[in-house]
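Laboratory data are not the source of any read-out in this text; all were calculated from the coordinates shown. Remember, it's a predicted structure, so these values are computed and weren't measured experimentally. Cβ atoms are built from the backbone, for glycine too; each structure is taken alone.
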Structure I
Amino acid sequence: MADATAIEWTDATWNPVTGCTKISPGCDRCYAERFSERFRGTPGHPFETGFDLTLRPERLDQPLRWRAPRMIFVNSMSDLFHKDIPKEFIDRVFDTMERATHHTFQVLTKRSSLMRDFLRRRYGARRGPVHMWFGVSIEDGSKISRIKHLRDSPASLRFLSIEPLIGPVGTLDLSGIDWVIVGGESGPGARPMHPDWVRSIRDQCLHAHVAFFFKQWGGLRPKSGGRKLDDTEWNDFPDVRERYAVAAE
């Protein structure tokens with residue numbers, strides 16, 4: 001776990017799994033792969049095996065030992081619902097999250113149907129815990145089916161990470177969605193993001209009363225283009241007070 005992160009919409013990261021494989025164009029220039037592969041073959045380094053999928057059971061209890069409440073991005077260096085991660089191990093990750101109710105966990109996947117199916121098995125007809133947020137990552141209009149998978153899952157809070165945004169997404173059905181994050185790609189060869197693609201998403205969020213967070217324009221470095229959209233920083237987070245009040249009853 002990292003107790004500090006440059007990711008604007010979270011406080012910390014927790015990686016009980018590292019490594020992944022590509023499944024769509026949004027993965028082409030994966031920052032996590034680029035970082036991990038720098039250390040492949042370095043004896044004793046956490047990424048000695050590069051970006052190969054690796055279970056890290058020694059990290060499973062880390063959030064329980066972190067006493068100060070945090071927003072924690074789960075598996076920033078992997079995808080918890082990768083098909084090669086045993087369901088039993090995912091259950092152990094969930095056991096930790098469910099126990100650590102003083103934190104807020106943010107779980108993000110591109111494998112949206114696998115997440116939906118897992119959450120249905122785990123929670124049945126009831127909603128998942130309110131301190132566990134579940135989201136899907138989409139990069140353009142060809143991947144919006146992931147939103148339906150998310151909507152069909154029993155998550156208490158649902159969010160979209162539209163990053164890297166590499167093409168227009170078109171009209172979004174934001175019913176049942178609580179939060180939308182948008183960001184451009186960064187790193188060598190970063191694909192440019194058109195301002196009108198971002199404006200369209202922002203305007204749809206405003207119309208649907210969905211919290212909108214603009215993370216970055218991207219470029220060679222994450223902060224190359226800054227964070228302002230039309231001279232404004234958009235830093236909205238979902239309002240979870242009502243959900244917590246219902247859960248307390």
Structure II
Amino acid sequence: MNTAKKAFIMAAGFGSRLRPATLQTPKPLVRVNGVRIIDTAIRALHENGIYEIYVVTGYLAECFAGLEREYPGVHVLYNPDYAAGNSITSLYHAREHLGACVIMDGDIIIRNPKILTPEFERSCYCCMWMEDTREEWILRHRNWIVTDCLEEGGTGWALRSISLWTEEDALRMKDQLTFEYECNGLRNVFWDYVPMLIYPDQYTIGIRRIREDDMTEIDSFADLCRLDPSYQALKEG
């Protein structure tokens with residue numbers, strides 16, 4: 001059995017689809033019914049005994065400065081390439097800290113902390129069953145071991161942006177990430193491309209099944225308004 005000892009929260013993006021709420025506030029710091037999105041993740045990690053947390057920032061990075069004072073064990077890292085690429089740029093700049101860990105996006109509201117339970121058998125993605133989606137990566141499996149990843153979507157177990165990695169896999173990914181970033185100039189892709197699509201034969205990745213009410217991803221300003229009607233006034237203004 002493996003145990004995640006640290007976590008990485010990807011928090012560098014522009015949050016463009018949540019504008020105007022993100023014009024002056026990065027998406028992970030947007031408050032939903034009074035609670036910042038990132039607080040739900042940090043508190044859930046703490047509830048599971050994970051206190052070494054790296055928050056990788058970019059857009060409006062200065063807004064995250066107070067996190068290290070609020071939460072001992074949180075380290076705020078800056079991704080200088082955030083505007084020129086996708087999430088692979090963030091994990092690349094945090095790569096020296098990789099080890100047995102949780103990697104997650106910073107725009108997820110955690111409803112059920114148990115999905116971040118740090119004990120796990122093998123590297124795995126949290127996945128939710130979805131019917132005929134065209135907006136998610138769908139994982140095919142055999143006995144809950146991933147055999148294929150469908151970027152174009154479909155029906156099946158949709159990859160959510162929470163994963164757990166063994167020490168061995170994380171260090172392997174660090175080397176591959178460095179090679180792809182520095183030698184092949186890979187920038188405009190999710191970091192997940194490295195283990196899932198470029199080197200899938202070098203990993204045995206499992207599926208951690210979660211339910212729809214375990215977490216919430218806010219994909220648009222309309223979603224934000226539905227969750228927190230107070231933002232409707234911002235839209236109307």
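Quick check: 11.8, 35 is what I get for Rg and Dmax of the Cα atoms in Å, for residues 9-72 alone, calculated from one of I, II. Which structure matches? Going through each structure in turn, the value belongs to II. Compare mean count of other Cβ atoms within 10 Å over residues 41-48 across structures I, II and report the one with the greatest value. Once mean count of other Cβ atoms within 10 Å over residues 41-48 is worked out for each structure, II has the highest.
Set I, II, criterion relative contact order in percent (Cα under 8 Å, 6 or more apart): the highest-scoring structure is II. Taking FRET efficiency 1/(1 + (r/R0)^6) of positions 33 and 185 (r between Cβ atoms, R0 = 35 Å, to 0.05) as the criterion, the top structure among I, II is I, with the largest value.
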